[in-house]
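What follows is a set of structures for review.
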Structure P
Amino acid sequence: MAVLLALYIALVGQRAWLLLVSGQPVAIAMGAALVVLPLIAAWALWRELWFGIRAQQLGVRLEEDGALPADEVVVRPSGRVLREEGEAVFPRYRADVEEHPDDWRAWYRLGLAYDAAGDRRRAREAVRAAIRLESAERSASSGR
């Protein structure tokens, strides 16, 4: 999808440029409007890629620390957790976040639990919270 979006950005950007240099007022106005679309798409692409990179970095850190969830859950042949299994382990991770709201590790594990339970929107929100908390923790420790 990222490659397709990059291709879209390039093609729309090219069309915008051609309209801008056409010399016709209506075409110039359309070209100016088309400049906005690739900028928004590039921003969205960057944001999603950066989220993936940061989430992966936190996952690696947790794995290195041996702090990833070690729950034994039943998975489908595809590797996805059965929804009932994910929902069964969810309350423990939610309680951990309530007990330690400033711990990025707890938020990351909650994101994994949300994902296992099939709630992708909340999973992303929890991982975003983990990223914010870890960045703040890193900034605080480097500022000392």
Structure Q
Amino acid sequence: MDAVRIIAASRRGLAQASTVQDVVVEAWQAQALAEAIGSHLAIVGPYELRSRARGLGDAGGRFSGGLLFQAPAVGGLRAAQLTEVRDVKIALTGLARLLQEVCEALVGVVCSADEEGMYWTCVEAMDTADESRDHVSGILEKLEARERNLA
């Protein structure tokens, strides 16, 4: 499945998340998707982007908070469905938006967290999503420079 479709499904999942557990699972889903897209682009993406894409894949794989909860029984890990990234720029722009939305949702969870473990899980997830977003921004900048050089 194309990355853009998976990103759209993840954004819907996050918008529908109604519990703390749902939000953390969606953050986990988003990070797994960042890892999958980064790893995919590191292998088959434009040569100039591969190093930065590897960094995105590494950053995406750092969040372990989802291990506190089971992945949804229906559908499982969305990132496992990734088969292609048809339009790199659109996919990365969508991924950056998803990661921003994850951070915003996690802020709400952090503000209402009534146990310390959940608080730190959410803080870790926000840090990881923010780091992944930084990598996405770097890849997009490199992509834009590449396009200017080709024009």
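Any read-out appearing in this document is the output of simple, stated calculations on the displayed coordinates, not a laboratory observation. A quick note: this is a predicted structure, and the numbers were derived from the prediction, not measured. Cβ atoms are built from the backbone, for glycine too; each structure is taken alone.
Thinking of P, Q, which structure, once P(r) over Cα pairs in 5 Å bins from 0, in percent is computed, gives back 2, 9, 13, 15, 13, 10, 9, 8, 7, 6, 4, 2, 1, 0? List each step's numbers first, then the result.
Working: P: 2, 9, 13, 15, 13, 10, 9, 8, 7, 6, 4, 2, 1, 0; Q: 2, 11, 21, 23, 19, 12, 7, 4, 2, 1, 0.
Clearly, the read-out refers to P.
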**Prompt:** Here distance in nm of label points 7 Å out along Cα→Cβ at positions 20 and 124 has been calculated and equals 1.5, so which of P, Q was it run on?
**Reply:** Q
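Thinking of P, Q, which structure, once helix-only ellipticity at 222 nm (-39500 (n - 2.57) for each DSSP H run of 4 or more, over all residues; to 500) is computed, gives back -27500?
Derived from P, not from the others.
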**Prompt:** Suppose you compute mean projected area of the Cα convex hull in nm², for residues 4-75 alone for every structure in P, Q: which one lands on 7.0?
**Reply:** P
**Item:** Computed 33 for relative contact order in percent (Cα under 8 Å, 6 or more apart) - originating structure among P, Q
**Value:** Q
**Prompt:** Comparing distance in nm of label points 7 Å out along Cα→Cβ at positions 44 and 60 across structures P, Q, which is largest?
**Reply:** P
**Complete:** mean count of other Cβ atoms within 10 Å over residues 28-35, calculated, reads 26.2; among P, Q the input was structure Q
